[in-house]
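**Student:** There are structures below to look over.
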Structure I
Amino acid sequence: MNILLVSLGITFLLIVCFSRLFRTVGWLDKPQLFGYQRSPVPYGIGIVFFLVFLLLVFSFLSITLKLTAVLTASGLITLVSFIDDRLGLSASYRLGIQIISALIIVLAGIGVPAISNPFGGMIVLDSVRWTLELGGVQILIEPLANLVALLWIVFVMNAMNWLDGSPGIVSGISTIACFVLYGLASMSELHVIDQSTLSTMALILGGSSLVFLCFDFPKPKILMGDSGTMFLGLMIAVMAIFSGGKLATAFIVLAFPILDAAWTIVRRIIKRQSPFKGDFQHFHHELMKAGLSQRQVNIFYYVVSLCFGFIALFLQSFGKLLAILLLFGLMVTVRLIFLRKKSE
């Protein structure tokens, strides 16, 4: 728990320092463009997440090839997203960087070798494999396993980015996800692979997200921007497949963002729009249009993620499938209730 305390302390100090710096140089958001009646706040403070993670990984962990890949990929996505926060980059360029970042991680050996079959057994994804030697380094290529991991990482990054429509919602969900993954990694009876690296990463990120939540819960004093949402999305996706699969548990915690992202892509394709073109028709936007405040929307997300995340720690594969279906039903039901309320 010393790692958690250090993460809390350093994150707090960096947020305070960067907030003052951003105000000095004028790196603030433009709330009037989105109809918010408040003063501008420092925007893009999410870069703090990567800086804290980088510092504490070097302080508390031995640097391996996999960790080097995670640091490289997360540094790349944070840098490009920070530039996007300032200048605005094209959707195609951002997607390309997301794919490159995911590839760096996948080629380092972080993947999805198998998926638990909820009806029994395992669905093996790494049966086809070959080794590529590059500069004296052997890279294991597992086409199907690598593809699943790449799609998962890119999808979760975008799901978390699209979730950022209400201040505090991403930091809150990320805090819950990190501590749920830490709890799962700490249940030693469930694992044959050492989980200490994953536990440390989860504590570092959980601490950072918790401090950030204290600053950006409505009404926000700071905003993380894409540099924060993309980094957190990448890291949660990676932790879900690091040292063994925790995909289903992560899916349950992030169910609303993931299901909303899937529906968003389908909806935009049906309308012949770019899947990555932003709009204000996400689930949390619909709840706010129906009359809920930002705080109420956030708390609703927190409660659902926390309750189902805790339950997922004790569920087997079939139980997790039922939980996902239940969350899907809950999301549809809530959407219908509030859409009807909005139309009255």
Structure II
Amino acid sequence: MVELGKTFLQAAIGIGAFLAIILLIYGLTTLLRGRAKERAQIFPFLGFAVIFLIVGLAIPAIRTIITSFYTNKGGTGLNVDTYIGLKNYRQIFADPKTRMTLLNNLWWVILGTGFSVGVGLIVARTADNMKNERLWKTLIFLPTVISMVGAGIIWRFILTKSSDPKHEFGLLNSLTGVFGAKPRAWLLQQQNYLPGLPHVNTSLLIIVFVWIQAGFCTTVLSAAVKGVPDSLGEAGRIDGATEFQVFRKITIPYVMPTIIAVTTTTIIAVLKVFDIVQSMTGGNYNTNVLANEMFDKAIPQNRPGYGSALAVILFVVVVPVVILNLRSQRRARELG
């Protein structure tokens, strides 16, 4: 308890000192005059933010890229002192397990993003002006406030199989047992009933993600749908369009920039998914994803070069998604 108090005291002193420095610099800028004063006053706020970005983001990113070309020489800790060029990258694509990890990530992007945005758009449309609209949207949004680790633990209890068949506590097995089905260890199910589709356990993990992310998508898309001018819908109905046609040909094109923004945000969240996989399966039983594989290689297996190569691949995959989002937002501003 004493150590915890010391930690809080040190943190408070550090934060206080940081704020005091900012206020001191800002106070000194008030002594200046004219444009010099305006430019100087930007530094205490923007300048420190830039410094934090460089120290906390740019430098670690550069170090990660450099580390990806090295391997551990048998030392301890993060001793990466043997240059091997692109060998780590070649090993990633040559390893069947890692290829399965990349395939899993592809399914996460397709199904996780598609269902999250799709459910969000459907709920945003159907719940609009509906009785008890706020209640339904609140129920959809509630899982979003749960951390992914917490959601993973909750769903692990739902999907688990009891070691004592007489006292089954897994909710899914209890429900299927009503219809005479035998209890199953759902997170260990590595088969796919339809060729080309992800394994059963991977699909269940994606469902957990959709359960969390759909609330965020619903909230953002609902605000966009409510922003569609009523006059556009009225004009479509006068021309004989059905409600579905109004939604498909008027509402969706109008909110398309928001749909793209929500989609890209969800794709980035999917590509970075780690908590659900780690808390539910640990990446075992062919459920591994890129972020979890990166952690396993870099920390438990002490292969920082290999883990850094995975991080670089993840970064390269995310960059085009961010660029697409920025272009979409810029186009929306130009049209607006």
Structure III
Amino acid sequence: MIVHICCSVDSHFFLQKLKEKFPNEKLIAFFYDPNIHPYSEYRLRLLDVKRSCQKLKIELIEGEYDYLNWLQAVRGLENEPEKGKRCKVCFDKRLEATAKLAKELNHKRYTTTLLVSPLKSQQQLQASGERIDKELGTEFIFIDFRSFGGTQLQAKVAKEEKLYRQDYCGCLFGLSQQRAKQEVIMDEMLSPVTKKVLPASIEERLQLYSKRIKLEEEGKEYFFLKKRFLNYRLLRGFVKVDKKVVPSYILSYSHLRHNLAKAKVEFIHQGVGYGNRDEIRVIELAFLNDHLNKEFKDTKELYFKGLEFWEEKKIREMIDNGCSLSPIIVLDKIPNKLEVYIDAVSYKDVKEELVC
């Protein structure tokens, strides 16, 4: 039987139950989820599915990540709600690929771990399977492992196995609707030009869960510790000197009272220029290079290469002596006057840390 896999939280429990119900059936897992976006989230879910299948000793096949084709398939359905027409098209596409793989490998039967997800419509999935079976002559196996306490048991298994528990289905349009309803920023879709790993980002979790696998391979004990903290994302920012945009680097947690401020540097103390508006601080690149032992030749290079989060935090603590939201700007030279634009958000968030 070919088993379409959506994520480890659903698949681990589902595959366990399938092995119990069909002890003599060879199960092959098929990870085909071109709906997952961004690609870093796809990689993270695949990473955890691989770990799950290895633990269960089940062969795993990865399907094509044909995201552009998926977008074309759901075109015009972007605003459909969860369990609406977009989900129907998405199920059709993924189950059809699973059924075709089953025929190719001479496995007539197939199913999907989506059946165990409490957020998915079992009726939609069953209808998709029936349509596909009529066309391809395959056999979709409909199984309800959600009822009679199955969902609670699934959650228990996910916790015991330390599985990656994502908080959205994977679809960009479902994510945007969910975040809008929650009235929180969709930070999953934000990545800096420097490619640095931001706190509580998908990229940070990818590093975290990759390290977890290495620890398990080495037989080391570990546990995940959750931490609530103030997160930050810079959406857009620039600095003008003499009415011209100049290369600049805006440190994390920089905020203005309004998005735009014009300031005069009133005095310079120990390499830090203090503006007369919105608590603006300006430092020269040489100051940053000296205190972080860096060799950036100019601020433009810094802008594209970036700093690690802890490095930015170190500079901020040196200048403002603790937690602050003052704008801290890095320029080649401290000017007499400058114009600063910052569109940024700070928000309560939760991140995982690996303790070993």
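**Student:** To test your reading of the models, identify which of I, II, III gives 78, 43, 33 for Cα extents along the principal axes in Å, for residues 82-281 alone when calculated.
**Tutor:** Traced to structure III.
**Student:** May I pose another question? A value of 30, 60, 9, 0 was derived for P(r) over Cα pairs in 20 Å bins from 0, in percent; which structure in I, II, III was it taken from?
**Tutor:** Checking each candidate, the match is I.
**Student:** For helix-only ellipticity at 222 nm (-39500 (n - 2.57) for each DSSP H run of 4 or more, over all residues; to 500), the calculated result is -12500, so let me know which of I, II, III that is.
**Tutor:** Derived from III, not from the others.
We did not get these values from a lab; they are worked out from the coordinates using the rules stated. Since the model is a prediction, treat every value here as computed from it, not as a measurement.
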